[in-house]
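I've put the structures underneath this note.
Bear in mind these aren't lab numbers, they're just calculated from the coordinates by the rules spelled out. As the structure is a computational prediction, the values presented were derived from the model and not from experiment. Cβ atoms are built from the backbone, for glycine too; each structure is taken alone.
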Structure 1
Amino acid sequence: MALRARLSAPKELQSDWPFHHAKWTAISSSIMWGGDRRMEAENYLSGGYGIRLAMDARTSGRGRLADFARVWQPSRLKGIQVSPSYGTPFLAATQVFDMRPAPRKWLSLERTDNVADRMVSSGQILVTCSGSVGRATLAHKPHEGMLISHDLLRVDPIDEAHRGWVYAFLRSPQGRAMMGAVQYGHIIKHLEVPHVGGLPLPLPREQILADFNARTRRILELRIEAHEKARKAEEKFKSLFPSLKEPRSSHLGFEVSASTLFGTRRRLDASCFVPTVDAIEDAFAADAARVEPLHKLVVKAFAPGRFKHIYGDGGMPYLDSADILEVNPDITKFVLSLSSEEQKEYHVEPGWILIPCSGQVYGNVGHAVLSTEYHVGKVLTNHILRVAPNNKIRSGYLQCVLGHPQLGRPRVVRFAFGSSVPEIAAVDVLTAPIPRFSKKVEDELADLMESSAVARDQADELEQELATEAELLIDAFMEGDTERFVSDVVEPKLRLVGLPSGRAEGDLSYETVDAINAAHAPAGEVTVHSSL
């Protein structure tokens, strides 16, 4: 059998026992008879399990998440896909975290059950429960009116005074660690409603709750503001081209002259010559004061070379192309393999336009993001094209032109080449025509786009502060702090936290599950309340 080439040398064969060191510990067998009767070692060896034991050891000042919020999940969706003109937009779980959620599927509303349960409202707390589980976010304006995947748990506080604290708790390192400790599944991890509903939740005093609520509302306001300003700028930009006509569908086929095919890049792929882009550029020529190629408006446009990815603690934060398109992305990788001098090639400056240049044309590739202070001091992947504008054009206006969903991105995506993983070259993007208008018009659009980016950054920063403060409060609670937490939390009442009908798993709350398990525990053993 042939051996394929490897990027690195294989590990040396070990001859001395032990070949490796297993992570293990001994626990009482009675622990496995509580909750879900979990047999996976990783659930008991994780840090989240230890955090949960420490919180359960506190006999006052806490309850269960299900006592303060309704945790629920829509039934599994079997959607019937239809064309955009007939369907309702659908968002998968990961798309909900995008700065600009763009639906890729449209479903028939008449063939979709429990439609109301699949919609969300601004401020609703959503938690991923399949794949990368335990990630929480707030639904806001762009999510309204769309069908949202059942792979997101809905968390609705019973008392609005608890909303901010519940959200901060779910985003805290301890909350996420405890959710990670109760996940199940081999390849694809899952969380169920009772898993999240059964998490121990300390309850701070009213003044602290009010502070968390106010800051959560501010996060929501900033996200909505960022979305509305960007939308307003894009609508105004589109209104500047009254001559724009809707071309006939490229799916029916179209013709181009031979001289066009063999002009500059000699492209033979039809996607490079779609009539939609020609119609857009004709409107630019007809309605703009003038049109200039991008290369005259930038200092440079480049994608840095590849580097060896070695990650570890103490390295520089690393952002992938998907991260720059998300709301407050999780930074989980830190680069160790680049020296301080080498890192400079992968850094960016505020005001640059960042364009993912490798990926799928229906996904990340071709979107335009305005870099801000958030991106400074981080290593950005070589799969992001950097465009540095000169003093002839404002960054916000250039982002509006290149990133517009109807008039900008299609003109960038047309340059993609390759089959499995399409790429976009800087030399192609530099030929893109940029419509120019009066300074007043361009400044108005630039102000909207730049203030939108600032509002988005402020929301992310405030959200990170919220999680950090929740982390400190939870640490204080586990250390025995009683001043900042109520001491008379109402004991959990037996009530259904359960799952919607049609689920294979049961419809019982964590209290009922524990009661049943206790009744069936082996004789002579003590059942303890443990991870679900």
Structure 2
Amino acid sequence: MTMTASLICDDFPTLTGRQEPHNLSVSDGDITHGEKAVELGRRAGSIAMPWQVKAQHAILSTTQFGRWVHSTCCLIVPRQNGKSEILIQRCLYGLFKLDETIIYTAQRWKTARDGWKRMMALIKSRPWLRKRVVRATCSQGEGIIELTSGATISFGTRSNDTGRGLTDVDLVIYDEAYNLTPGEISAMSFVQMAAKNPQRIYASSAVNQDEHPNGEVLASVRQRGLKQEPGLYFAEYMAAEGMPRDSEETWRYANPSYGVIQTDEKILDIMKNLATPAGRKGFDVEALGRGDWPATDDKAETWQIVAEDHWSGLLDYAPDLIGTTGIGVARVGSQWAIAAARRTVDERIHVEVGYLPIAPNPEIVALLARVDDAIEPCAIATDSRSPAAVIEPLMKTAGIELIKSTTNQAALMCAGFVDDVEDGLICHTGQPSLRHALEHAMKRELPRKDWVIDSNGDPGVASLQAVVLARWALLTFESRVVGPAAAPAFERATGTEGGYVDSFDAMTVAF
């Protein structure tokens, strides 16, 4: 392998591994946060190699609006190369500089516990970090670090109940992502529904189907990366097919930390198992990154309501809003969703998810009452077949009308929403909760061959149902509003998130 000056690192003079991934998908952005994260790590005692620096820059790069360029990141690296150190540096910066709420998950408790120990070692080594910690515990399968600012990080293993009850988690990390299940992903996607600028990171070695029966989730993310999906940072370190497995040049190519963490001694030790087919396959996967990936067919199961490219093309972080507002209320299981729809000056309809509570019915009604007072919508609507309709008696008691759509109206509003998306008459701010809903919602065909949205039990789909109802409420009942146009229900955000917030405190993080 020919070494170049760009691979020389003064901090790691023995480093000879290739610093560029074999497969890469990355978009440009402001890397200020990434530079600061690397520097914070250095000052805390975590020195990054060039490939780790590049990964950190990509993970923490931002748009002109201050949002993450890559809301999803995926690092696939052979074992024993230090990918977890990238995650620890990202968490350290998120905790101490961004005041984030973070969940760090792993397949095994040992990995999660080691992550907690590594982070605490960095914190304890620096008094200026240590003095900001108010709680640091690690027992009974969970490690917690909490700061005086309120920022927290939780380390633990994954399950279908991980993060239950949480909706405002800024960063979710899936370490050892080779064995993620759809149930675990569904649970963890749900915890970020109310986060203003959420991010999720998958980190793993390659999948070996013989040992990892649940490799489909990571394989699906990998396929998205290979297709250069916008908003996804994807870096895969592996040896190209055809490179001989017994060549040190191959080892350097596949392992970016070769010569420092991964060494020829470790590689040769693994090669002792090459006598069997299973051993050779294991070596290819673990040491060379050549995964045995399960087949995926994402397009057949996702984005059934609207095309992904259509939806992505409707982004507008600062629409000029006019007129009254329609409110939609939906519920899937215990998950409620409240959304708003409002016209823009250029004759589109802006839709936005405002609130995603899990709360008793009286609290939902109290929230809607405050929304009604603050926004004075033309209508608050739900589906007559939805579990959300259970609040109608309480709404009547509160003196608020809850309009319920019929099945025929539900079918028409779904078709109308799709028409508006395809015609470019909808705009949105790119909320992850709504994107998740559109990606996973299904169509349920009715006897007349029309259709309605089917959540298929996914609580995240409530966001889409609420938005469709809000649009219908606006179009159907905006004529109720007479006189001059209503004052803006939302004020321009002064920060970097884009979009609008209304003046009512309880809804500041909503709408």
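Summary of values
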| read-out | value |
| --- | --- |
| For 4.4 (distance in nm of label points 7 Å out along Cα→Cβ at positions 125 and 269, calculated) the corresponding structure among 1, 2 | 1 |
| Of the structures 1, 2, the one that 163 was derived from, the read-out being volume of the Cα convex hull per residue in Å³, for residues 37-140 alone | 1 |
| Mean projected area of the Cα convex hull in nm² derived as 32.2 - corresponding label from 1, 2 | 1 |
| Computed 21 for relative contact order in percent (Cα under 8 Å, 6 or more apart) - originating structure among 1, 2 | 1 |
